[in-house]
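Asks: Following this line, the structures themselves.
Bear in mind these aren't lab numbers, they're just calculated from the coordinates by the rules spelled out. The structure presented is a predicted model; accordingly, all values stated were derived computationally and were not measured. Cβ atoms are built from the backbone, for glycine too; each structure is taken alone.
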Structure 1
Amino acid sequence: MTGNTDQADFLFGVENSLMGRAWMVRPFDMREALAISQRFDLPEIVGRLLAARGQTIDTTETFLNPSIKECMPDPSVMRDMDKAADILSDAVLNDQTIAIFGDYDVDGATSTSLLITYLGHLGVKTLYYIPDRQKEGYGPNSAAFQSLKQQGADVIITVDCGIMSFEPVQTAKDLGLKVIIVDHHKAETDLPVADAIVNPNRLDDNSGLGMLAAVGVTFMLIVALNRSLRQKDRFNKNTQAPNILRLLDVVALGTVCDIVPLMGLNRVFVKQGLKQLALRQNIGLTALSDQAGLDQKPTPYHLGFVLGPRINAGGRVGKASMGTDLLVNNQPETAMQLAVQLANFNDERKEIEAGVENDALSSIFDEVGMGNAPWPAVMILGEGWHSGVIGIVASRLKDRFNRPTLVCSEDQEGVIKGSARSITGVDIGAIILEARHKGLIEAGGGHAMAAGVTLNRQQYEGFKAFFMTKIEDAVALALKEQVTHVDGLLTISGITGELIDQIDELEPFGVGNPGPKFAIANCKVSKADIIGGNHVRVFLEGPEGGRIKAMAFRSADSDLGSTLLANQGKKFHVIGKIKRDTWMGRDGVEMTIDDAVLLS
């Protein structure tokens, strides 16, 4: 690894890999890396990884051992936070009924459960409402608010939604309800007529916390509410304040699953939340972990790819509220029943998703030819595709083609709903918002990396033309700047469990804190086969000796996978991540191949 931060040479001279990427060593300051290693008694490789991620001697301690006390800002820095906390504390003191309206994804379910759990500790009467994805769609609706009013609600809090819900919020106000919006999606200049709107992505919010998931914003609201109740003498010798740090396992789950940057406060939430999850104090999460066979120290991977999809499954193909039902459940037997049901729904979701993905790929290849990447983006429309899986399919296609992707489904009434996923450097949420401003779609919004749309059949072609034209320059620039950064060179024999444990000290990895990628040079593919339908398993042998199993997931029909399969016995440069192999009780190491180059 080089210490020259201006190094511009391509690693191994690779400018166009099998994944169409240039390879470069991730730049870092060698002196800073050595200083970190020496000061904190860390292996040199860990010092290098920290320096490459912008850490210094002054920041490393907090990065490695972040605490809520040291890292969490005063919640009051967010606009309307004190107003929202004051409304809620008055509602608690006056024995009013508080209703939470949450989104049907993991971020919404975790946000809703946080409030239900906290308020439940205080003995507050609560209601919660999760809309049906198929029948009601995303976000608040007037009928739901009317129903909550009839059930006795005095205050409504929307979580992970509401920033665009002008008409439903007006309906709630007309019914005499107090309304608090807790959201993190992009906002417009005009806002709904809510009593308080807590959203770090409001245009007039200067907190600098726009990277938070909705569950992070909700946790900060609970901190502010806890403080407001303390100031109003709600807590005394006989009534202690709830231990809100016990909620961090749920905060971590929502944060990881919403794919927000795992830096700053988000990193603290996940780091501390994983410790809380390991204590197994949340009955619902314990049941879900046991059902999934999670019998090891939980990691961000388990949150994002084991627990999260099961929570999501209720909102996608089952009953929308099931994820929240599980997270607030305090009866082990009932929790396990819910966990089993969610697991079954998740299996069903996988089958539906595979069918939609295959149909979408067939349509794309009919248009652009087998193996070609659509330009400048993927925008595909299908009839009757399940709206609960189009977001996942969009993510899969985005990864496959390295293009922003919008997957749309048309129902029998001609209503089209779409889910979009983007690549780094292309703000798809802003494009969707502009389309809404221009009247090209009926509704839409989201983040830079993910967004949703609703439109009718007559609008589709006009919106598609706008979308493709608007996105073209941004995609061209993003692709031009795409480089796969490699954190170092390893030999196969040098990949050990001890090395992996040292690297794992830098977790949680994710957006903003990428998991380290390493290169192995001149390794031979001694064996390659397909497992699990579309995954390529290979065994790599190094010129200096050593052998390691490596997986190229979902790649059998891609350039990467097909080239590995067709060239057994030949040599490659490969890059990827390393991890422990614990499958079926093993205690080994393995590699996940992200990219490769066939050597002539």
Structure 2
Amino acid sequence: MAEEKFSNVIKVIAPAGLDVQSNYAKLGDKLVKAFFAFSYPRYLSSGWFDQMINLPNLFDISIFVSPVDTGLALKNLRKKAAQIESQMIEKQDKGEVRDPMLETALRDVEMLRDSLQQAQEKMFNLGLYVAIYADTEEELARLESQITSMMEAKLVYIKPALFQQLEGLLSIMPLGEDKLSVTQPMDSGPISSLFPFVSEDLTSDEGVLYGINRHNNSLVIFDRFSMENANQVVFAKAGAGKSYATKLEIIRSLMMGVDVIVIDPENEYQRIAESFGGSFFNISLSSHEHINPFDIPAIPENESPADVLRSHIVNLAGLVKLMLGRVTPEEDSVLDRAISETYASREITPEEDFSKAEPPLLADLESVLNNLEGGKGMAERLYKFTKGSFAGFLNQRTNVDMNNRLIVFSIRDLEDELRPIAMYVILNFIWNLIRAKMKKRIMIVDEAWWMMKYEESAAFLFGLAKRCRKYYLGLTAITQDVEDFLRSPYGRPIITNSSIQLLLRQAPATIDIVAKAFGLTEAEKNYLLSAEVGTGLFFAGRRHIAIQIIASYFEDQIITTNPKQLLEEKR
């Protein structure tokens, strides 16, 4: 019974048949062609085989290394040295000029004899075989030309195993049998240059699937929390797939038990929030969801309430300055005093227990400023946020419930001038919650360039990038306006404080700025200029690879923003 089951398994996995031709073989539906290496250069540098290993094609490699008896090797080398010396003497007797090639060969032979005699090296016979696979003869010929040119550029010459394709195929298979027996004598130094197979690989036992490694078709499985910080930046032009890649990471991170918080400027994440039972809050002038920036943050363990309140007042001062626009040093001093007095009016001071106190509103700050010398002008500028056209935005009690693993804040319906203010308020609100309770979280700020346009909000985002590691938080900043992001004095520091970077297709106008910021080579610059949608460069610390973002059908239906695809779904 067991033998019958084994026989059935063999029938399932075995190809339908094997048709052997003179220069290739047809194995099932695939064409396969075997090659052997027959000539090598005088020196083989370490890693010379990398380019072959990293080809994004289907191929197999077999390396046979057979030891040679040292005594026999020394005997053969002695004969070879005698032959070379004889040729040199013959040329000298004929009056011919010296031959540098013969002198170099003699020197190499003597050096190898010395190394073998002193047991510094050993001799081996090396057999190197490669088999390539394709669906058509044209594709097979193209791939053959590619690898032949690649190897010849390194002075390594290969030939197809003509009329020996079956033997070549058997030599490639994991049977441990060298049927071709095309070997070259080589000492241990050059042979060691074949190992290890150096291939940029970002596959680990933990983490989420980011995509496919285009160097070698391996999976890019990576845990961002395994780095020195879990921060990430995503740079790409519009339509290159940056939000698509981020939403894919959200889905897969949720599966791994990571909480996700998103600031969404274009309602791109509403569908994913609804699909996974997340919370979606639309922050606008007329929305039902409100955040009061004067809310007292929860006090984290091992932190002083007084220190937390003072830090909160500093952040709040930054928000008010963002709302007011340009603030003079005198006004800055008055504002700091006004905020402290606003809290004091509700008995919230560093010296008191304010855990159960009701926080003030923006209107309370306006009243205090009206009664302070030098504060009337700021109070008048705050009027539009308290009683004017923007009154429904910030002058309300908080009614947002954060008890969910996926939370999305949408600011699409806000006017452009309110967007950086909304981002600041939401980020500060989220930051206070994160500090209060440590959990494994990712916070995503889409279109982060909005915040980088203003010094206060850019400084806040930079401070968040520096501090979030201590609270088990990974910050993801996404932008399509690379120039505005990097023009800010906080743009480059945010990049340097991000262990992970994802660069998708870039615009020609900004590619030089991106290349300078990330230290890209000319080849990488050209790659990003012509990259297809969903492909780019993935940096994880010092390692970086070319990546292709691939989603399953189910994931694609949830995260796509392709208008054509969305219209077809509605029909």
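Asks: Identify the structure, out of 1, 2, from whose coordinates Rg and Dmax of the Cα atoms in Å was calculated to give 33.6, 112. Intermediate results must be reported in sequence, preceding the final value.
Replies: On the way: 1: 24.7, 77; 2: 33.6, 112.
Corresponding structure: 2.
Asks: For the read-out distance in nm of label points 7 Å out along Cα→Cβ at positions 25 and 161, a value of 5.0 was computed from one structure; give its label from 1, 2.
Replies: 1
Asks: Supply the structure label, taken from 1, 2, corresponding to FRET efficiency 1/(1 + (r/R0)^6) of positions 169 and 521 (r between Cβ atoms, R0 = 41 Å, to 0.05) with the calculated value 0.10.
Replies: Comparing all candidates, it corresponds to 1.
Asks: Using relative contact order in percent (Cα under 8 Å, 6 or more apart) as the calculated read-out, with 17 as its value, let me know the right label among 1, 2.
Replies: This figure was derived from 2.
Asks: May I pose another question? Out of 1, 2, choose the structure whose coordinates give log10 I(q)/I(0) by the Debye sum over Cα atoms at q = 0.12, 0.19, 0.25 Å⁻¹, for residues 209-296 alone equal to -0.52, -1.11, -1.41 when calculated. It would help to have the intermediate numbers written out before the result.
Replies: Details: 1: -0.43, -0.90, -1.18; 2: -0.52, -1.11, -1.41.
Derived from 2, not from the others.
Asks: Where is FRET efficiency 1/(1 + (r/R0)^6) of positions 449 and 505 (r between Cβ atoms, R0 = 25 Å, to 0.05) largest, in which of 1, 2?
Replies: Largest value of FRET efficiency 1/(1 + (r/R0)^6) of positions 449 and 505 (r between Cβ atoms, R0 = 25 Å, to 0.05): 2.
Asks: Distance in nm of label points 7 Å out along Cα→Cβ at positions 257 and 473 computed as 2.1: which structure among 1, 2?
Replies: Numbers: 1: 3.9; 2: 2.1.
Clearly, the read-out refers to 2.
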